[in-house]
Structure P
Amino acid sequence: MNREYHLTFCKICDNRKIDFNKGLICSLTNDIADFNEYCVTFNLDSSELEEYKEKIKSEIDEEYLENGVVKAMGLNNSVFTRPTMSRNPKYKSIENTHNLTFKNNVAYDKAILVLMLLLIVYIFFANYNDIVNSNLDDGVLMGFGAVLIIIPILIYRAYFMKHKIKIRITKTGIEHYGKQINWNEIIDLGILRAKSSKVNEHKIIVGTISKGIMEINLTSLNVSPEEFADIVILNTKNVLQHRV
């Protein structure tokens, strides 16, 4: 494991000590951390963890909650909520969540494809006589041709295109667009949605010990904010149990 992962333990451990040359070290070994998944000598400093939680929570509230001037002037176009575990979650255990991958949601392409096919059927029956008599209006003919061009593209996107993995869930954390967020460092969580029902935009807001506030954009991905929040809560709860 790398230094960043180690620090998610060290920053809230009673055994931490500052060394002017090495930085944050362990007072038991007088050296920087050197362990794989979990530190066997980790001793949670509850008061330090609470300080981090309060600090991050305050920063998130200030950034995303509707209050003060922002609320009065209507400048906030999103709604922020802090989720709780769903009553009937899709994923029952942390093992079920590991190795999950999320890509672009092809459901939109499939829905548009169905609409396009219905449009073709409508055009055909609405202009049946003109089609039989080869007397189809140029505008209708161009529209029909455009639809026939778009349909193969949608079929390719929906069924054959290999979409790039945007988010991967692992045993140690979230791989998000090339960045790693470790379960150990997540101490606050929220869902940010666009106010307008016409805008399908939603993000997961993550408060971390070492990276501060991070945004995970789930818009157009094949996972709902509630499902993703359940994944995060499930894994961070497991980390908390290890800490305690």
Structure Q
Amino acid sequence: MPADHRLLGDGDRAQPYLLLGDKYARAVKVCAQAQPVMFPLADAASVPALLAAVDGVVLTGSPSNVHPRHFGEPLAEPALPLDEARDEVTLAVVRAALGMGVPLLGICRGFQEINVALGGSLHQRVHALPGHLDHREPAQVPLAEQYAPRHTVTVQPDSLLARLAGGAPELRVNSLHGQGIRRLAPGLRAVAHAPDGLIEAVEFEEARAFALAVQWHPEWRCWEDPVASGLWRAFGDAVRQRRARRVNAIEHGATLPRE
């Protein structure tokens, strides 16, 4: 699970912190029944070795955005929060995880990171696009209201997401993002859309393991939502399958394939 890089404190007393949101770690622990792990101060060069030591990747949401230089655009809004140290690691993680067959789940920023890492681009301000919804969360309201369902998404019937949702053609999801997919990356398939046409979930055309990313936040109280619970359970099952293969390989003096 990636670290967010933040300055906490006032003025010249602000100090750097490496953070992981409780709700993401708790979803892994409770709903996927796996142990969350974070590698503080990892860099892109260390990613393959670090992935060889774990059994899955969750790319979390974050208040920050992927820097648009990664998809060839200038920054549209200087006030947008960025985290280039996270970008360096997570974009490398996406490519390495897919190459190594490590189960991968992307959420919100993580969903966007996957698209950018594979050659796609983002709308930097979805709310400013004609004909589009404002997908940002309402400000100054309780968290339970911010994370409440805001709109529907239509689900492709032949997708992994549809199977995890029990075949439901539509889902009601929360919405807490300002950016979204503009150009879909090669190798990705859009499997859910918002009413305004914005892509809300993607799958991978040639994934070697569980690989799914969603724009909404299924980590929020995942134990209360059957679809979110099913998504995390499927990810956890894939993690345990990889662990079994990894342990077996270690016991027999072999190694799992690397990118």
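Couple of notes before you dig in:
- Ranked by distance in nm of label points 7 Å out along Cα→Cβ at positions 51 and 235, structures P, Q are led by P, which has the greatest value.
- Among P, Q, structure where percent of Cα pairs over 18 Å apart, for residues 123-194 alone as derived comes to 67: P
- Test item: FRET efficiency 1/(1 + (r/R0)^6) of positions 131 and 171 (r between Cβ atoms, R0 = 30 Å, to 0.05) calculated as 0.00, pick one of P, Q: P
- helix-only ellipticity at 222 nm (-39500 (n - 2.57) for each DSSP H run of 4 or more, over all residues; to 500) derived as -12500 - corresponding label from P, Q: P
- Here distance in nm of label points 7 Å out along Cα→Cβ at positions 35 and 211 is compared for structures P, Q. The highest value is that of Q.
- Origin of the value 20.9, where mean count of other Cβ atoms within 10 Å over residues 27-34 was derived from one of P, Q: Q
- When Kirkwood radius over Cα pairs in Å is calculated for each of the structures P, Q, the largest result comes from P.
Values quoted throughout were computed directly from the atomic coordinates according to the rules given, and no laboratory measurement underlies them. Here the structure is a predicted model, which means the values were calculated and not measured. Cβ atoms are built from the backbone, for glycine too; each structure is taken alone.
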